[in-house]
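Each structure below is given as structure tokens.
Since every read-out is calculated from the coordinates, none of them should be taken as a lab result. Everything numeric here is computed off the predicted structure, so don't read it as measured data. Cβ atoms are built from the backbone, for glycine too; each structure is taken alone.
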Structure I
Amino acid sequence: MALSYQQLLTAVNVVISGGNVPNIVGDAGIGKSALVADLARQNNAKLFTTVVSLSEKGDLAIPVPPLTADSFVQTKQYGKLADVQFGYSHQLIEIIQFAERHPEVPIYWFLDEFNRGSQGVQSELMNLVLQRSINSLKLPEQVHIIIAENPDATMSDFADRDYHVVSGDDAIKDRTVRLVMRTDINDWLNWATTTHSIHPRIIDYLTEHPEMLSTKVSGDDLFPTPRAWERLSNNYQQLLKLSSSERQAIQLDVFAGDIGTQTAVALQTFLNQADQQVVSRDVFTSEWSDARTQFMALDQVGRVAVIKAALERNQGLEPPFVERLDQLLQLINPDGQYACGLALVTDSNKLAALYKNAQNGTAGFKALYQRLEQIGFDTL
């Protein structure tokens with residue numbers, strides 16, 4: 001059993017309201033951290049995050065030697081004893097100070113990658129999770145702890161997972177509420193379009209290929225996850241600031257660094273086709289000087305693809321389209337002209353319209369007809 005993003009938002013709220021500790025379990029990159037951040041925003045809560053996998057034993061509370069004479073206790077029979085105190089991590093101090101300044105504001109303390117911390121680190125955190133105290137320090141009532149873990153093979157329905165985790169103590173399992181998270185394309189698309197600035201082209205690709213949101217592709221050690229798509233979108237928006245030649249030289253490698261080679265190739269193909277569709281519209285609707293500049297920025301293969309896309313999109317031959325087509329054909333090499341001409345003359349409806357209007361002397365049609373004859377279609 002597993003919950004979608006939106007369902008999990010509701011479930012975590014329920015568990016916190018019930019005075020319990022939610023333990024969100026899900027694959028890396030699925031969106032656990034984003035979910036907790038969204039939850040904090042929705043509830044106007046202050047969020048503090050500790051990445052447990054990066055913590056060391058002793059990070060939370062460190063013994064501090066006596067600092068003043070008052071820190072020593074003189075006994076009658078057993079000598080002088082040092083009353084050792086504890087110093088706490090700066091983040092824990094920040095939580096306490098924030099709670100004192102804003103007693104009405106809920107605080108979420110997010111312990112991310114909990115089961116990727118060492119056994120010593122997990123043990124140190126256990127009193128905070130289970131007893132809400134460590135040494136003499138007690139957590140304020142407004143502090144709510146949320147745990148996130150990667151699945152391990154001992155968990156139900158995760159027998160095939162191979163994360164390098166340290167299985168949690170039975171006390172943690174018994175005192176927390178495990179909520180399993182799954183990917184849901186509708187949830188992600190809603191998140192992408194309403195909350196975050198995911199590039200529209202990336203949204204379009206995943207709308208057409210929802211199975212690629214989170215999947216393992218055979219042969220690749222990198223694979224797409226919701227978090228990887230967010231990173232890729234940010235990188236893509238920076239790539240679009242480069243010149244076309246610079247972008248094309250590195251784009252595939254940048255994509256592959258996030259989602260693996262096979263998925264990156266599929267995305268690149270999709271984006272190239274989308275680019276061609278945009279250019280094929282622009283070069284037929286823009287002023288000639290702008291259209292010519294945009295068209296000339298393409299290589300010969302790109303120019304042919306743009307014209308073919310325009311011919312496929314335009315079922316009827318209107319005079320402005322025909323005149324612009326004749327202009328653009330003159331900017332393509334002979335082989336490209338022949339390929340474009342072939343795409344036109346093999347469409348019987350377009351060929352009939354071209355022939356009829358050319359015979360009637362309609363402006364532009366006769367010129368295009370003659371152009372096709374020069375290209376080599378002598379049997380028109």
Structure II
Amino acid sequence: MHSRFKILDSFLLEHQIYWRSEPFHLCQTQQQPWKEVNRPLVDWLESLDNESIQTLKEQPQLLVEELTRFLPELDTATQNIRFDNTALVGLDLPRGTAEGIPGRKLNQIVAMGEAVLEHHHGKEWLEWCSGKGFLGRILSQQSDQKVTSFEWQQSLCESGQKIADDQKLAMNFVQGDAFSESADHVFNSNQHAVALHACGDLHVELVKKSVSHGLPAVTISPCCYHLIRDENYQAMSSIAKSSALMLSKSDLRIPLQETVTGGERVKRHRQLEMSYRLGFSQLLKAELSIDEYIPVPSIKKSELAEGFESFCRWASEVKELSLGSDIDFDSYLIQGEALFWEMEKLSLVQQVFRRPLEIWLALDRAIYLQEQGYEASIEEFCERSITPRNLLIHGVKIER
């Protein structure tokens with residue numbers, strides 16, 4: 001893990017110019033920050049048509065092969081972001097287990113459940129940021145062990161407890177704040193702590209508390225790395241603390257920009273919304289001389305269907321701007337659509353850095369566990385088509 005970390009650390013440090021830029025803003029300034037240092041890359045990007053851009057976005061392996069010609073170190077980095085897949089055979093779930101869980105989410109929960117059962121150490125479970133306790137339900141059923149489900153929202157605790165009671169499961173829901181001292185009361189030295197997609201500092205807090213309470217095992221699947229209380233990322237392991245890589249909240253969003261869980265409809269909706277936002281930005285520049293980007297709140301899908309002019313009128317009202325009546329909206333929409341493809345093209349470069357950055361963060365957590373006397377491992381617990389956040393970090397306390 002240390003050698004992987006060092007390889008990815010130097011790769012990310014040396015190539016910051018390629019991944020720290022925001023394609024959405026870059027496409028509006030018509031600038032490529034790597035223009036002076038990598039002219040062949042610029043020329044290759046310019047040669048791509050929209051169809052090629054789409055193909056490369058959808059085929060990560062092909063994209064890596066193409067970009068390695070311009071970024072040779074990408075090859076070594078790519079070799080160091082691969083982990084074994086958890087060998088899953090599937091779980092036999094009793095009727096009612098999946099109540100209220102949408103399909104893809106169910107696949108994630110069942111896969112995580114099977115993976116942690118395979119690695120189980122301890123006599124009971126602690127389910128952190130449990131929601132309604134979907135994962136806990138599976139663990140309780142399959143292991144016949146007690147589950148303590150810790151959750152911030154009282155309503156989720158109540159509905160989770162009702163389902164568990166109806167199914168006669170040994171589950172106890174506790175409402176509480178993960179960052180408070182009172183959260184320590186739910187820990188005991190018999191537990192295997194688990195968290196599926198607990199955000200940012202929430203899963204970091206679980207790892208630290210598990211270590212301080214000497215839990216026999218902790219297993220997390222991290223998510224939303226940018227949801228932290230500090231302005232910048234606070235490294236956990238000594239090796240990451242000594243790294244020169246400083247990560248802002250904006251940098252921590254980069255791994256999350258990969259969306260593999262969406263069909264054609266989701267893709268079309270994203271393209272439409274981005275084209276509208278970029279077109280509106282161009283309109284403001286030309287008509288109102290507003291050069292800086294004005295962020296517009298999210299909009300319902302149904303409202304997008306009303307067309308570009310309607311979007312612009314709505315956005316200008318929200319931002320208290322006055323638009324004239326004789327604006328050629330069609331021309332700005334055409335500009336927005338062209339900028340969308342420019343953005344997609346520039347994002348190809350950042351795309352190959354998303355997983356290396358995520359693995360850097362995962363290794364920081366795993367190495368921290370090692371430093372605290374745990375045997376740590378990282379694996380992929382499901383296919384990325386089910387969720388791109390498919391990393392499982394597992395720590396087992398080494399008995400002295």
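For the read-out distance in nm of label points 7 Å out along Cα→Cβ at positions 124 and 276, a value of 5.1 was computed from one structure; give its label from I, II. All intermediate terms of the calculation are to be shown ahead of the outcome.
Working: I: 5.8; II: 5.1.
Value 5.1 for distance in nm of label points 7 Å out along Cα→Cβ at positions 124 and 276 corresponds to II out of I, II.
Consider the structures I, II: one of them gives 15 for relative contact order in percent (Cα under 8 Å, 6 or more apart) as calculated from the coordinates. Say which. Numbers along the way, then the final one.
Numbers: I: 15; II: 21.
Considering all the candidates, the number was obtained from I.
For distance in nm of label points 7 Å out along Cα→Cβ at positions 60 and 348, the calculated result is 1.8, so let me know which of I, II that is. Walk me through the numbers on the way to the answer.
Numbers: I: 7.9; II: 1.8.
Matching structure: II.
Taking 23.6, 78 as the value of Rg and Dmax of the Cα atoms in Å derived from one of the structures shown (I, II), identify that structure.
Numbers: I: 32.0, 123; II: 23.6, 78.
Value 23.6, 78 for Rg and Dmax of the Cα atoms in Å corresponds to II out of I, II.
Quick check on the output: -0.55, -0.64, -0.94 is log10 I(q)/I(0) by the Debye sum over Cα atoms at q = 0.10, 0.11, 0.15 Å⁻¹, for residues 204-363 alone, derived from one of I, II. Which one produced it? Write down the numbers at each step before the final one.
Working: I: -0.49, -0.57, -0.87; II: -0.55, -0.64, -0.94.
Source structure for this number: II.
Here semi-axes √(5λ) of the Cα gyration tensor in Å, for residues 68-291 alone was calculated and came to 36, 23, 20; which of the structures I, II was it taken from? Could the numbers behind the result be given before it?
Details: I: 52, 22, 17; II: 36, 23, 20.
Answer for the origin of the read-out: II.
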